[in-house]
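*Asks:* The next part holds the structures, each set out as structure tokens.
Here, each number is a calculation from the coordinates, and none is a lab measurement. Keep in mind the model is a prediction, meaning the values are calculated, not measured. Cβ atoms are built from the backbone, for glycine too; each structure is taken alone.
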Structure I
Amino acid sequence: MEAEGLTKYFDGVAAVEDVSFVIRRKEIFGLLGPNGAGKTTTIRMLSTVLAPDAGDVCVGGHSVIREGDEVRKRIGICPQELALYPELSAVDNLVFFGRMAGLSGHEAKARARAVLVGVGLEARGSEVVKKYSGGMQRRVNIGIALMNRPELLFLDEPTVGIDPQSRNHIFETVLALRAEGTTVLYTTHYMEEADRLCDRIGVMDRGRIVAVGTPAELKRQVGDPDRTTLEEVFLHLTGRSLRD
């Protein structure tokens, strides 16, 4: 995926301005930034939800502006908010969203079974989602984004509010997806997550990309990469002032 000069204005104010970066195939790319940095607006443009005022994004060689339908076939989106039907079972949720993605009934059922194994819920897939723990619901949320076998997966803060066991399982799932060839864009406010998972990281602040590099490369900007934390890098790049 390649973003070039992405810009978006709201009421005459630039929420995102001239943002350019590349996500390489089969890598986990972290997009970090304080509240109000422009991450959500950027992700909405990358995923065809919001049209940019300037610039473009290409996913697998397809423009989000001119070939939005082709891009949507190649991406999966797991939002921070749970996008589930609580009265349905996990498997029925997956089948429903699989059909929405264009799978046949047979394909959706087969894919749902495979996805449940991947997210560790194969033994409880027939239970209604409202009975699940928060961590289990998060894993179904990720599963929905995987139903169309995306080349590029957007994970927007997938570990918010869950226990360490569920969090660790999500880490393992993300790493397994990369090993299988899926490219991942990962957002989080947990710096240790980004340090552990991401091959490269882009840091946003005030609507712009202020740094891109591997965790070690970013740490070298501040000090010894073996002693410097990613949180120290983040505060160095974006400041210590509180954000609304």
Structure II
Amino acid sequence: MVVAHWPPPGFSVCASRRGRQRDGQFMIRALIFDFDGLMLDTEGPLIESYAAVHAMHGVPFDLPRFMKGVGHAEYAFDPWHGFSPHADRVQLEVERRAKRDEGLARQQVLPGVVAMLDAARERGLQVGIASNSQHSWVEPHLQRLGLHDRFAFFACREDAVSPKPEPDLYRLVLNRFGLRGPEAIAFEDSETGVRAAKRANLWTVAIPTKHTAHHDLAPADLRVNSMADVTLEALIARFGT
């Protein structure tokens, strides 16, 4: 397990600032992306798969209770609580995963993501992932979408002691890139992710989905409906140089 340490070995405050600030502002040197719900709608197929299996067995699906857990790694509940204690939960999971995978196979990268990655490459910015999901989930999806090679570093659930909303995953990426928080912009779709990014002192853009629109995203520095609604040039003009 890799644990983020701050500051990284050899880090110097004076050295970090030299050539990185202009007129009191930090230069933006990196973009850090969440994954689920931000780059790919994995939450929709997940919710639909649970609802479908409940319907197949004639069991009501408690959507409001389920939605409390979307984007909240710290929220634990039993998604099969409405079933009989004697229900075969292993088989229920097999059925659910089959439904989920059918839905995921139809999903494409969300609007604006590729354009933002293209702009980052043109500017020579470092690009990373900070996700509460595991490598075995995030990386195969990015490979399927043809985007895996766009990212220089992946910080996933198993890489840090504490998941979001703690800042560990973001600090891990910053350490790898040799940057301070204000030199990077984070993109998040949930309250948990926004809190993590702000605790790591990153500029944060909140882009909620229909599943997270009810979250408290007020701590974010900017909220937009889609990544396609904002350009990298506009973000750099707003947050840095």
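*Asks:* Compare distance in nm of label points 7 Å out along Cα→Cβ at positions 46 and 190 across structures I, II and report the one with the greatest value. Mind showing how you got there, number by number?
*Replies:* Numbers: I: 1.9; II: 0.5.
Going through I, II one by one, distance in nm of label points 7 Å out along Cα→Cβ at positions 46 and 190 peaks for structure I.
*Asks:* Here's something else I'd like to know. I, II: which one has mean count of other Cβ atoms within 10 Å over residues 118-125, as calculated, at 16.6? Each step should come with its number before you reach the end.
*Replies:* Working: I: 16.6; II: 13.5.
Answer by label: I.
*Asks:* I, II: which one has mean count of other Cβ atoms within 10 Å over residues 182-189, as calculated, at 21.1?
*Replies:* Corresponding structure: I.
*Asks:* Looking at mean count of other Cβ atoms within 10 Å over residues 86-93, point out which structure of I, II has the largest value.
*Replies:* I
*Asks:* Using FRET efficiency 1/(1 + (r/R0)^6) of positions 38 and 166 (r between Cβ atoms, R0 = 35 Å, to 0.05) for the comparison, can you identify which of I, II gives the largest number?
*Replies:* II
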